[in-house]
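Heads up, there are several structures right after this.
Bear in mind that the values in this text are calculations on the coordinates, not laboratory data. The shown structure was predicted, so the numbers you read here are calculated from the model rather than taken from an experiment. Cβ atoms are built from the backbone, for glycine too; each structure is taken alone.
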Structure 1
Amino acid sequence: MLTESNVEQGNREFPATPSRPQMAEIFGFQVPTSEYYLHRGHAWVKVESDGQVRVGLDDFSQKILGPADNLNLPTVGKTYYQDHICMSLVRGGHKASVLAPVDGIIEAINPRICEEPHLIHDDPYGEGWLFLAKPTNLQPNLDKLCSGESNAAWINQESHRLISLMGPAVTLPDGGAIVDDVYGHYPQIGWKPLVREFYLPLITKGWKKR
């Protein structure tokens, strides 16, 4: 839930909305090919000039589940670890957990998404960013993420996995766009399979509590 303890920021000044990275379009998904690192759970990371990292969710993640109704935000001041659950999105009573893309201490939450969670879906690489964190193991963490042109290649693979999950009823021309809000259009796929396959792909692979 959105509570004052989650979002209280004091008089903190936030960095400006990040400049738009170079983009590629893969099956209708917007994919950054510069500046942004992508985590296997579909969070993105951008290293700020002051050494902090800004974190958000990619366009792929938002188009498969559609706009969130509510957010369970990370707690400012708490330490989270790469590949561990740090927050969740809620839609229609269903929850999608989000994995932290890097180790770090939460410094601030984007104040706009507290009142307008749809921004995560509508502008995932801009106004819909999630939080700022002070990284504690940055380079080893970044080495495990996709970046640059590899982002487009990975989202291409993810798109083919999604098409397979959607089943034989869905056919696309080569390079065709997958519909926005896959869950809303194809609820028969199920919320849990989409979350398990694309939001939590690492949760059962060597996950250990720290």
Structure 2
Amino acid sequence: MMRKHFVEELEAVRQNLIDMGENTIALLAEANRAIAGANGDTAEHASELEAQTDHQHRMIHDQCLSLITLQAPVARDARLVTGILDAIVDLELIGDYAYEIVTLSTSMSASPSSQEAIHLAEAGGKIKDLLSAAIDAWRTENAADRAGFVRSHQAAMRAECEALYEKLSKLLPGPGDVTAYVNLLLVCKHLERILRHAVCVADQAADAAGTSAVQ
């Protein structure tokens, strides 16, 4: 009976991780809207989502510790708990970077290069799709396949971010207010960091399932 309860609680925690991932995806979507110049309630909604992800991180962390004290987990269960603990750290960091992107984007009264901002938003959309695939890896038994898909796109996506950063760095003007240009450079770097953490989330799902996505 205790084992059955443990398994049910462990499954509930895994579902909470997926819910946290969904909120993080939504937060990244708001960040991409902000990059593209969307106004409205983007900042307010992003703030609410960021607060939710922080709360979910604390809740899931406490749940994992409770599970460990409830019953000494077997090897497979231990991998799952450890993977969840690692994944929520990466998801919280993704949320922090996404919220910072919203803050940086909405603080610019005008974009110094609307075309480059569009390119950044497009890159952000691709990274959001990879993050969605990483969260899907926690939903399915084919975690290694989903994680492998995410990792297979990492190099190309990273190269795209680096190319955008190089273009943006060449747009920096001479003396004067360069805040908007610097903000776009920071946004580009944050997207690259989000990509890195999304790959980690996918790999953690594969590891938790007892497989590996490393090629």
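Of the structures labelled 1, 2, which one yields -29000 when helix-only ellipticity at 222 nm (-39500 (n - 2.57) for each DSSP H run of 4 or more, over all residues; to 500) is computed from its coordinates?
Going through each structure in turn, the value belongs to 2.
Determine which structure produced the value 16.3, 53 for Rg and Dmax of the Cα atoms in Å, calculated from the coordinates; the candidates are 1, 2.
Computed on structure 1.
Looking at FRET efficiency 1/(1 + (r/R0)^6) of positions 66 and 90 (r between Cβ atoms, R0 = 25 Å, to 0.05), point out which structure of 1, 2 has the largest value.
1
Looking at structures 1, 2, which one was mean projected area of the Cα convex hull in nm², for residues 146-201 alone calculated from, given that it came out as 4.3?
This value belongs to structure 1.
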